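Take a look at these structures.
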Structure 1
Amino acid sequence: MITNEHVTKVYKMGEVDLTVIKDLNLSIGHGEFVAIVGPSGSGKSTVLNLLGCLDKPTEGKIVIDETDVTQLDTTALANFRGENIGFIFQSFNLIPVLSVYENIEYPLIMIQNLPQEERHERIMKLLDDVDMLDQKDKFPDQLSGGQRQRVAIARALVTNPKIVFADEPTANLDTKTSNQIITLMRNIQQEFNTTFIFATHDEKIVTEADRIITIVDGVITDDKRIAS
């Protein structure tokens with residue numbers, strides 16, 4: 001599903017070059033449930049942004065589902081991301097003027113242009129799955145952090161993406177809701193062979209993962225597959 005070849009990411013900090021990812025070589029298959037772990041500042045979120053087509057590498061190649069995404073222009077990259085990728089952000093990134101229902105509906109209108117009846121069916125099912133049916137008409141500023149995260153998770157899953165990238169998806173959730181969300185994502189992975197890639201410190205996700213990739217100072221230091 002994903003192949004990286006010699007991926008490096010350098011950020012300009014004034015006159016200083018800051019190398020965040022160094023010569024990353026990584027392959028991730030269809031339907032894997034992967035946890036990327038490491039200390040704060042190790043480069044986990046940068047790896048997610050690169051693999052999720054939110055940023056481009058300074059050097060190297062990223063191939064996703066047989067498409068070299070490093071060769072796509074901005075418009076083509078946005079279309080590819082919308083058709084294939086779901087992203088759960090640590091900061092939620094909900095649209096404040098849209099209701100819960102409308103935030104989840106947004107990618108179905110803007111990217112996939114699904115008929116209203118199909119949109120409604122998908123949204124209501126996910127609202128039920130993340131226990132937010134009774135909050136569907138509220139706006140983001142009327143919700144707690146945990147509730148916003150559940151909406152963000154539903155929005156990422158509603159397009160039935162091939163790959164879901166999640167940056168600390170359970171960081172703002174209580175234990176019960178966190179367990180429900182992990183179970184939901186695992187069920188989706190098993191039913192649709194969806195690839196899930198997490199950047200996380202959450203031991204519950206790490207325990208659930210099929211594969212644990214450790215990054216320290218922008219370099220993979222360990223890549224362990226867990227026997228089922």
Structure 2
Amino acid sequence: MYALSFVLSYFIISRQKRASHLGFHGERLQEFLFYSFIGLLVGARLGYVIFYQYPNFTDFLRNPLEIIAVWHGGMSFHGGLAGCVLAGIFFCRSRKLPFWEVADLVIVAAPVGLFLGRVGNFINGELYGRITDVPWAMIFPGAGPMPRHPSQLYEAGLEGIVLFLILWNLKDRPMFPGALICVFLLGYGSFRFFVEFFREPDPQLGILMSIFSMGQLLSIVTVLFGLLLFVYLRRKKS
């Protein structure tokens with residue numbers, strides 16, 4: 001799903017008007033996506049180990065090769081986002097490109113990866129929802145006999161389809177550089193926070209502070225960062 005999302009992202013990015021302005025096509029775009037792919041894999045895996053496996057961190061220290069064992073599962077979106085941002089900053093600085101304009105260009109394609117990732121979670125029967133009696137509840141292999149929310153599809157719809165439509169509708173409107181990044185952070189954080197109420201918490205963590213899941217805490221940070229970034233970039237533009 002990661003590989004497919006980057007292939008589709010190539011076409012979504014290259015079809016935007018600002019792609020020609022920035023020269024983001026052909027080899028330059030392919031090179032950028034390669035850097036982003038590496039940043040995503042490294043960041044997503046390290047984010048999972050740090051944020052979601054800290055109770056078992058000593059196990060990773062005893063067997064450090066397990067940290068890079070992505071085939072054993074466990075990837076964090078928030079970590080992947082951080083990895084992509086760092087890779088993007090390095091790429092833009094080394095090529096003397098305006099980072100915020102590039103970020104606005106490529107972030108439009110991010111919901112496509114989110115959609116495909118959640119569909120992959122659904123197909124794999126992982127990251128399922130909480131027990132429920134709604135008519136569309138499903139029984140997931142390995143999750144016991146009780147029907148559960150297909151929360152992966154909730155996330156695919158909100159974080160993928162809805163967020164993509166919002167960004168695609170805004171991409172050609174006159175806004176300050178970095179505005180679409182702020183919209184993405186606010187939209188993703190809000191949608192993820194909401195869906196976490198229907199998603200089964202990670203068994204090694206449960207509900208933290210008897211209130212929120214780890215996903216919700218990270219989503220709160222995402223929304224707050226998006227708000228602060230919006231204020232900072234808007235003032236900077238003014």
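Using the calculated result 1.00 for FRET efficiency 1/(1 + (r/R0)^6) of positions 106 and 146 (r between Cβ atoms, R0 = 41 Å, to 0.05), pick out the matching structure from 1, 2.
Working: 1: 1.00; 2: 0.50.
So the calculation was done on 1.
Output the label of whichever structure in 1, 2 has the greatest value of distance in nm of label points 7 Å out along Cα→Cβ at positions 18 and 162. Once distance in nm of label points 7 Å out along Cα→Cβ at positions 18 and 162 is worked out for each structure, 1 has the highest.
Starting from the value 1.2: which structure in 1, 2 was distance in nm of label points 7 Å out along Cα→Cβ at positions 98 and 122 calculated from? The partial results should precede the final answer.
Values: 1: 1.2; 2: 3.8.
This value belongs to structure 1.
When relative contact order in percent (Cα under 8 Å, 6 or more apart) is computed across structures 1, 2, the figure 19 traces back to 2.
I have 25, 16, 9 for semi-axes √(5λ) of the Cα gyration tensor in Å, for residues 42-113 alone, calculated from one of the structures 1, 2. Which structure is it? If you can, show how the numbers build up before the last one.
Details: 1: 25, 16, 9; 2: 29, 13, 9.
Checking each candidate, the match is 1.
Taking percent of Cα pairs over 30 Å apart for each of 1, 2, which is largest? Intermediate results must be reported in sequence, preceding the final value.
Values: 1: 23; 2: 27.
Of structures 1, 2, the maximum of percent of Cα pairs over 30 Å apart occurs in 2.
For which of 1, 2 does helix-only ellipticity at 222 nm (-39500 (n - 2.57) for each DSSP H run of 4 or more, over all residues; to 500), calculated from the coordinates, equal -19000? Walk me through the numbers before you get to the answer.
Working: 1: -10500; 2: -19000.
The value was obtained from structure 2.
We did not get these values from a lab; they are worked out from the coordinates using the rules stated. Just so we're clear, the structure is a prediction, and the values are computed from it rather than from any experiment. Cβ atoms are built from the backbone, for glycine too; each structure is taken alone.
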